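Since every read-out is calculated from the coordinates, none of them should be taken as a lab result. Just so we're clear, the structure is a prediction, and the values are computed from it rather than from any experiment. Cβ atoms are built from the backbone, for glycine too; each structure is taken alone.
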Structure P
Amino acid sequence: MALPATMQILDEIEARLKQITKANGYSVDLMKLERARLTPFQSGEMPCINYWPESDQLVETLPSKHLRELSLNVEFYDTSGRSAALTDKAALLANDAYTALWRSPDLPLVSDRPDPNLGGIVDSLVLQSIQPAIGEGQNPFCGAVMSIAVRYRIDPHTLTALA
């Protein structure tokens, strides 16, 4: 049995975000990646990403398929490092995450050709918003919380993705 489209999409997103390393041209080496984590990350787990779908809604009913839009949240955190303004660091992290979503796991370098539709399982990825996140205390963290609209098509009878 094929996986539901949302699980296929989230699995592909995970495969792409895992490629965030300095060797691939990103600003950090990702240490921890989790889907829908409920507990805060600890400083030893950073840089880290938590991602989850917030909502999934019908956009249009077409013959033999439905066009849907998944609202995806991506949180990307790192220790502040004190070497750059916290908002600048948040912008770098957001850029890393969004760039990684456009790179196939087979071609993960920042300089590689973009793959805009997650290997053919979605119609589009659109960055809706970026919100800087700044922690407090002795070891502050900074990060970016992003909302991304993911448009995709499904078979309305099985909820599986249509290419």
Structure Q
Amino acid sequence: MEAKERREKIAGLLKASGQPITGTILARQLGVSRQVIVGDIAILRAAGLDIYATPQGYVMLPATAAPAVITAKFACRHGVEQMGEELAIIIDNGGKVLDVSVEHPVYGEIKANLMLASRRDLAEFLHKSAEGGAAPLSLVTGGVHLHTVEAASTEIMQKIAAELKKTGILLY
């Protein structure tokens, strides 16, 4: 299979899937290494496809889909021990955690896609974080970070904000 054909196949698989697909699964299906998939994803992104790397795998949002949702940013601060609680509050109240970002004093904004929409997503994320010994990005900023959250309504966003404020996690 030629590289161009393989990239078209990757794009097709991601478009057709309603769920994230890991690089390992794509590599196995296409008979190449995971590193080849990583390179192909970079080329597809450079070509303008909206492919996101999440803890669950790669996902591509439909180009024509106009989401009937709103997004908001929440400025938060907490220790490592409250990370799961914070994310659960957002998810349990109807939000989807799109990303986390911090303002690094040297590197500027550092951002990671999360795409956490369910308790299952959250459990997998927390497991991978613990298993890999990965420290949260907010460790470099004394616990201060931003989350971009997606929800179906302003009321849901207000409920999320109220719950985060009640636990002392919300900064504003």
Exercise for the section: Figure out for me which of the structures P, Q the number -6000 belongs to, where helix-only ellipticity at 222 nm (-39500 (n - 2.57) for each DSSP H run of 4 or more, over all residues; to 500) was derived from the coordinates. Expected result: P
Exercise for the section: Figure out for me which of the structures P, Q the number 13.0 belongs to, where mean count of other Cβ atoms within 10 Å over residues 41-48 was derived from the coordinates. Expected result: Q
Completion exercise
The highest value of FRET efficiency 1/(1 + (r/R0)^6) of positions 57 and 153 (r between Cβ atoms, R0 = 25 Å, to 0.05) among the shown structures P, Q is in P
Fill in the blank from the handout: When percent of Cα pairs over 20 Å apart is calculated for structures P, Q, the one with the largest value is Q
Completion exercise
Matching 0.6 (distance in nm of label points 7 Å out along Cα→Cβ at positions 17 and 49, computed) against labels P, Q points to structure P
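Suppose you compute distance in nm of label points 7 Å out along Cα→Cβ at positions 9 and 121 for every structure in P, Q: which one lands on 2.9?
Q
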